[in-house]
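Just so it is clear, none of the values below were taken in a lab; they were calculated from the coordinates. Keep in mind that what you see is a predicted model, and the values were worked out from it rather than measured.
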Structure 1
Amino acid sequence: MKIDAKNHNYTELNRIIRESTEEKLELDHVLGERYLGAGTSGKELIIEGTPGNALGAYLNGSKIIVHGNAQDAIGDTMNDGAIIIHGNCGDTTGYAMRSGEIYVQGNAGYRVGIHMKSYEDLYPIIVIGGKVGDFLGEYQAGGIIIVFGLGVEGCPVGSFCGTGMHGGEMFIRSETAPQGLPKQVCCAEATDEEKQSIRHYAERFVKHFGGNVDELLQSKFWKLTPNSKSPYKQLYVNN
């Protein structure tokens, strides 16, 4: 089913998506419409254009593919499913996401993965192909964030990476380690075994956007994890 977004405001467009019995919907001429696919399950949305904020918020199993850029807060608090961006995206990508996967071919803004968390078999994944802004993984409590830094000179993450991090892992592909890390973060060069642990997500990234998995994983990666000797809670609690 094809829908021309030029003929609908974002409220009408979201109503059509929710009420449609079609599993696959193609949206053309999208330009800033918010909340597309929010809370949906069992659907596949193929979007041509630039969706607005909160794309796939509370996503519950649907798959969203964007041929273009996306704005802020994609995958906000998503529970399951996949969001694939053939372009760049804005700030707070994956805010508080609890499971599912987000793949971005290009760059992302600030506070990617803020508050993302995992529980039992619910495990969120964010993979960024280019670079990210400041505060990557802020207050991260679970899941995996991967930054490939493709086409980027120097370290592909901004300042204050991992501020308040108390769970999960980050893998940064770079010859040089992130600088100015807070005390709550441990940073070490990833071993070959650790790099193989993210092969599955690298394979999915290459499937979506092209590339060579082996060449990616042959590069140097830095693995960031919470520092158990200086946990986040000690910022606020005196023992």
Structure 2
Amino acid sequence: MIDKTRLAEKCSTWNITLTGAQLDALDRYAALLVDYNQKVNLTAITTPEGIEDRHFADSLLFAAQPEVQGALVDVGTGAGFPGIVAKIFKPDLQLTLMEPTGKRVEFLRYVCGELGLSGVEFAKERAEEAARKVWRERFTVASARAVAALPVLCEYCLPLVKVGGVFIAMKGPDADAERTAAANALKKLGGQYADTRAFTLPDGSERRLVVMKKISQTPTVYPRNGGKIAKKPL
């Protein structure tokens, strides 16, 4: 399916080294994704190189960050990016894939079973509802990719992160403007901006990883319900 040598060479430019077993798992993942995508809408990107660049290399950039360890929740994971790729790269991660769409959760269970991934939990939940349940302030790291604007994302994700953990948002070239807009949300939710890490993906698109620390507990009034979050971001 994918060109494993080509993917390994691209990742080596960021000093990301993949084992043969990891490349085999990513190749299998790509094949399962494309096959399953014929019956459930998972991704518009189905070419081998597109999957390598926009799904795998992108997710591996996130996974390679030193903060990505311990218990990871991937919010709005969709087809499993970056969460499943992070688990393949760092098998010791305790991964929770959070996705509200039942058909996508079925795919996530299927692909993790096919890849033999253990230590994975599946949460068929909206993040703002999950944070009022057992998942509140449980995770070392939260990730989100292409889910919502950063002020909204902060309210989805920070309540899930324990004090001392981090939320890493995967953003494009407008990340600085989004970060400025999210300053009030960060303050109210117990977060603190750490830094933004800039990368260029193999296809030339810009990627920004916005790292936010959880420095105090999120007040119990947050997160609000989804309608309020969308209509009136913090």
Structure 3
Amino acid sequence: MKLNALPRALALIPDGNRRWAKRNRLSFLTGYEMGVKKFIDFSEWCNDYGINNISVWAFSTENLNRPRSEVNALFNIYRKTAKDRGIIERLHENRSRFSIVGDIRLIPKDLAASLHKIEKETSVYKEKVINMLIGYGGKADILYAARKISEYSIETGRAVTDESAFRKYLLSTSIPDIDYVIRTSGEQRLSGFMPWQASYSELYFSDKLWPEFARGDLDKALVEYNRRNRRFGK
């Protein structure tokens, strides 16, 4: 399917893994495992369209408030995925760079090391990037930048007063402005997702729970984006 307008940078909030598992009488662990597999497919669907910058919210700062057993189970899924050579080879085949964004102090050190290893291994690729937001929260991102700017100002006596300079201090500084945010499961909110980059994003909310989101659902979302008239306040 050919479309005249496509997002250059697309972001995903893959919501509904637990509800999908409950609906299908499966463990929440299975729901998350299916969610991870679905994202690998999703990234390749986007690649087919020529969408070269994809960001996915994998683990938020608020997720730390869930039961510890659930948090640990989710980290174990990411550990398993980070060591899956088949998935890593798919990154190489698609010539996609993997990048982690967030407060890495909030995740286990061994997991952070495994993710950094993939970052290093795929760093040769420049055109396509998959950003994994882990240990990320929008308010925390802004506060992090404010603290770093305060430290800079105290040390140098200089103030940071413009947007481009402020942006450099964000944990998410490497992520460009997002053209399109897709959120699944029928929830119609951003929940603090990248407030800086998503300030003028087009938003799309799908009723599908994330593990059941299919290629046709992405097609439908992109057809909708193609219809939008982006005015940026003008």
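Could you tell me which structure in 1, 2, 3 was used to calculate helix-only ellipticity at 222 nm (-39500 (n - 2.57) for each DSSP H run of 4 or more, over all residues; to 500) as -3500? Answer for the origin of the read-out: 1.
When relative contact order in percent (Cα under 8 Å, 6 or more apart) is calculated for each of the structures 1, 2, 3, the largest result comes from 3.
Taking Rg/Rh (Cα atoms, Kirkwood Rh), for residues 114-209 alone as the criterion, the highest value among 1, 2, 3 goes to 3.
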